[in-house]
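Read through the structures below before going on.
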Structure P
Amino acid sequence: MTLKKKIILSGVFVLLAAGTSGYYFKFVKDSGVISVQTGKAVRQDLTQAVAANGEIRPKKSVNISSNMMGRIVNMPVKEGDHVKEGDLLIRLESIQTEADVKSAEAMLDAAQSETEGMAAQLRAAEAGVASAKIDIKRSEAELSRTKQVLDRNEMLRRGGLISNESYEKVKTDYDVAEITLNSAKARLTQSEAQVAQVQNQQEQAKIRIAQQRASLVRARDSFAKTTITSPLAGIITYLPVNEGEIAIVGVQNQPGTNLMTIADLSVITAEVKVDETDIVNVRIGQEAKVKVDALGEKQLIGHVSEVGNSALNKNGQQAGNGGGNGQEAKDFKVVITLDEPSKELRPGLSCTATIVTATAKQVISIPIQALTVREFDNPDKNSKKKLEKEGVFTIKNNIALFHPVKTGITGTTDIEIVDGIGLEDEIVTGPYQVLRTIQDNAKVKVEKAPQ
């Protein structure tokens, strides 16, 4: 609440009290003297506070929903039960998902067996390559030997030392050795091709295994989602479903079935809405007194643990940038963590919080209704806008004199005066209508205020 609002409200209260008691004021027409009520500034302790309404909420709560659609076949908990992290909450029908898991496991086993068979084929093909290389070396040695024999017999034949039949036999042995070498080389090429083919098949099999493993992970994940466990330790505060009902999964902007709500009641907070004119004075760590409607006059002590940075809309949600009507009053969320929460507290209970935003010891203060605002000419000749100054009217020789003052913190009914008047100054405190209209240097007379 702004200072001007407090001044206006205080004046309204004074005016209402005056009307109830039959008190009235009037101008003395003949002399021009105005009847006023007066008082003096006092030195006292002041406490500035902000009041806000809201409700009790746990520091941590979770709405439980399902990640897959299914019928609830087992729900071993009820509303109000204490649960620990990992406790079973709900089990959904899982016939299809369990079958999907077994099918994926079988397909993975088949792919792994196929890979093992390909490994044996690869070893055989590699052995064939090694054997072909040995045959090539042996054939090359035999070809080299027969070549030497052929060259020697060819020289003998030229000298007429051997017959043509003997030469032809040696040449035939050379030709056979050459054919044997070529055949060994062909077998090596064939074996190497078999190795490459098996290796390619093996790589494809590895890809299939990876795919089957991914399918198994997906199937197991779907199966695991049929069992819902508690993500935290707490109390089931809301349970709207029963066994046999269907859990619906949310799609796009449509929320799914809220199966239950679990709240950790070890830390309780009061979430209140503070007016935009007061939020600037609220800081984390400030003490607050919380009164819960259900607990009567009992007050709970807490401290501010969170101050919202965005205004809330009518639905209590954070307003978007540029959204909403700029003329409507805005509230900000403030969270107060209770130091010693009562066991009787329940989420959703209405409460009122009084946050202490500032304190001052033995400061000069006056009643809020004594503070008023007057307009003065602007020293800037180019500006037509009047200057507004806060101040009070003091009484000297039955003349009301306006004194601008510098104010400090604002209490419930009094406001701190930092500079402008002293303790001995007699100030005008009412009536409200007089303070609205009285001018500087007006003649006044003091009347007693009504009881």
Structure Q
Amino acid sequence: MISLGCAKNLVDAEIMLGHLRQAGMELTGEASEADVLIVNTCAFIDSAKEESIEAIMDSHRDRGMSKKSDGQKLIVAGCMSQRFSKELGKEMSEVDAYVGLDQLTDIVPIVEKVLARNRTGEDVLDFVTPRPTYIPDYNTPRFRLTPSHHAYVKIAEGCNHPCSFCVIPQMRGRHRSRTIDSILREARQLVSEGVRELNLISQDTTYFGMDRWQEKAGPRAKVDPTRGETLIHLLDELQKVEGDFWIRLLYTHPAHWSDDLIQCIARNNKIARYVDMPLQHIHDEMLEKMRRETSGQHIRDLVKNLRAGIPDLAIRTTFIAGFPGETEEHFETLLDFIEEARFDRLGVFQYSQEEGSRAAKMEAQVPPAERKKRWHRAMKLQQKLARQRGDAQVGKSIRLLVESPTHGRSQADAPEVDGRIILAKPRTVGEFADVIIRGHDIYDLYE
């Protein structure tokens, strides 16, 4: 299995592997030993699609060196398969089958069918169905690909937001939340297995539970965060799970934050003082074009309220540089806001003109060279701010989760995307430790 893209895609890969393993199939880390290769793809932006296509072609080329080269099969799964299986089926005859996001739990019979099939003179198998509806449950088989001390918990799937730059709702379907009971059962099991960090993920974690209320109230009803099961209720219940662990909140949307949610995080000590909240821009004209359902003033007030309400909070965000119609004035406003807000963690994407999105058809597309130039300017500014933040950490005592004998992560550092704390001496992986910070580079701290 080769899994690309985000943590949500990784959970999909874990579910497929869990079902295969439960059926008695042996997993291998060596492609040359495999009867079947599965490439779990991403199609979020152009660079992700290119990486996915490269992985598919590399897997096909490697079949020539495989011990099973005469019959090794290649299956493509994930977002790119869900979105482009018809087109890819015509252009990439090397692939034996395409699997969509609704076929994760059907992977065993699909693999068996592919293995039993003679491709001579036959077309590629396409199992993809439109508009996925699947969501995992607490007892869904998984073979975790993360280290044993942290795990991703997918609390919902799909997205209802109309962002003009994004095609995720077209790929993953409408937002559909799991029940709190289902998530609690999974959380208790993971903690009992030694997991010290539960990373809550979905396309929009702050929308959790609201979809069920809106289904009853009608599609045009305004979202009411006080009705039914919500993220607040979920976090309060997860706090009660016995054990020493962190709960990390990823992929939140600024439109659905509330004072009650801020207070919930502040009162629950197991919730990491960390918020991942992609903002994308700050200028009102850009936010409107992006269809972000919020305003620049709302964002400014929210950042202020988050920091006032949750002591020692680290905020991670992302922005888009070079969105259609973005002028130098718009971009300067964004740079000013980055310097003003001083985010603890920040990433910038160059705008990607996604086929099928509203933004792809907009006029005043910013040339790629200008997008890259603006990206460089934003990241240069963030590097300056990151150094200043590092200076402020020197001398502080920080609790961390040991990731390897040589480094760990604090509450301010999510897996894969944020910085590390380099340890002065080896420590036990998967345990918590308190260290004094003695130095730093741009993004990493040193004990």
Structure R
Amino acid sequence: MRVEQTKFLLDEKRIPESWYNLVPDLPFDLEPPLNPATREPVGPEAFAPIFPDEIIAQEVTPDSYVEIPEEVREIYSLWRPTPLFRARRLEKFLDTPAHIYYKYEGGSPSGSHKPNTAVPQAYYNHEAGVKRLTTETGAGQWGSSLAFACRQFDLDCTVYMVRVSYGQKPYRRIMMETYGAEVHASPTDLTQAGRNILKEFPDSPGSLGIAISEAVEDAVMHEDAKYSLGSVLNHVLMHQTVIGQEALEQLEMAGEYPDIVVGCVGGGSNFGGIAFPFIRENLKNGKDTRIVAVEPSSCPTLTKGRYVYDFGDTAGMTPMMKMYTLGHSFVPSGIHAGGLRYHGDSPIVSALVHEGLAEARAYAQNPTFEAGLTFARTEGIVPAPEVTHAIKATIDFALEVKEAGEQKNILFNLCGHGHFDFAAYEQYLAGDLINLEHSDAEIDAAIAAIPG
């Protein structure tokens, strides 16, 4: 019997030499950040208290490509290039003519795509003489990635982990501590932002917005510290484009090109990493790939939020950004996909959806776990709860293709494994997992509180 190819591999020489910046290729201008007091546009100097100069330069660069330092590429070689898989067993199970491909980022040291930006951020901070990085984390993939990256450059690392995820995912916390990070369940009594939340809501489950406020405050109050962000901003999504750039080469090896590209969305790093290089092909080379961002219906930022200026954090410490948002005071339900519990979204991803260059859909928690179980039982990889949203959409597309009698190629980014998420899978298998949702009235109330 002939064994059909399922893995498409590149060697270390094919690690991308540059990150791709989508912004110069957009057919529209992004709205600038605003000073929250004056509502006037702010320049790069607004980020100086929390980011080193090179990170700020990348945030606003007009260049389409930014060279990756050799020191970063050398660390990338621990797991990059990552494999592209043809999901033949899933295709067979679904009895679909669709060809399903997934880019697997779970082989990194932290088990997700997040080190793609954690490593360069730690590198540039180290080069600038920074001694400690502060950050937030939801599910812990970002926190463990930054803890790993800080260890590579002898930096201290302080992580504010959303309280509900801190309880749900103890092994993520232990992983961060193993790498040497200090981890706090947010909101804490260590910052004014945290104390303010606890005074009003003593049992607050926390949110990424709250944790961002605490991490930013910590960095601003200490001269030897800077803040590091795992998603949302331009430079973060740019670092992740190594994923899509590799996927372009690997699909060429497979002799195919995607009709649909799918990524899950919380702040936008996973989605941007896989989608941006293909959006470039749509814009520059006449391709017509359908680009789909998938989010939880309990935190429906792109599908139910407003496209307005809002704060990126709960305490209102950051510049205001034009994005889809549920309101910076919105605290999402404690779903297990902790990395997708963010009230806002990347300004770039938001603009893409607003301008019709990408589309968004949302799913409840239980259907995504059902999709994750189907994937694990066919392809063998237990996926993180975040990416089960992309898997659910991929399965739906594959069945739609079957119903229409078409053949299409579908690509999604398997951004991490679920090895630290078995408590969630245990709940699902026992029938105890529930669909945590917010009423339209709750969402409307949070949106109504957005400034201006």
Please compute mean count of other Cβ atoms within 10 Å over residues 104-111 for structures P, Q, R and give me the label with the greatest value. R
Which entry (P, Q, R) yields the derived value 30 for relative contact order in percent (Cα under 8 Å, 6 or more apart): P
Comparison of P, Q, R by distance in nm of label points 7 Å out along Cα→Cβ at positions 200 and 432 - largest value held by: P
By the measure volume of the Cα convex hull per residue in Å³, tell me the structure among P, Q, R with the highest figure. P
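Laboratory data are not the source of any read-out in this text; all were calculated from the coordinates shown. Quick caveat, the model's predicted, so the values are computed rather than measured. Cβ atoms are built from the backbone, for glycine too; each structure is taken alone.
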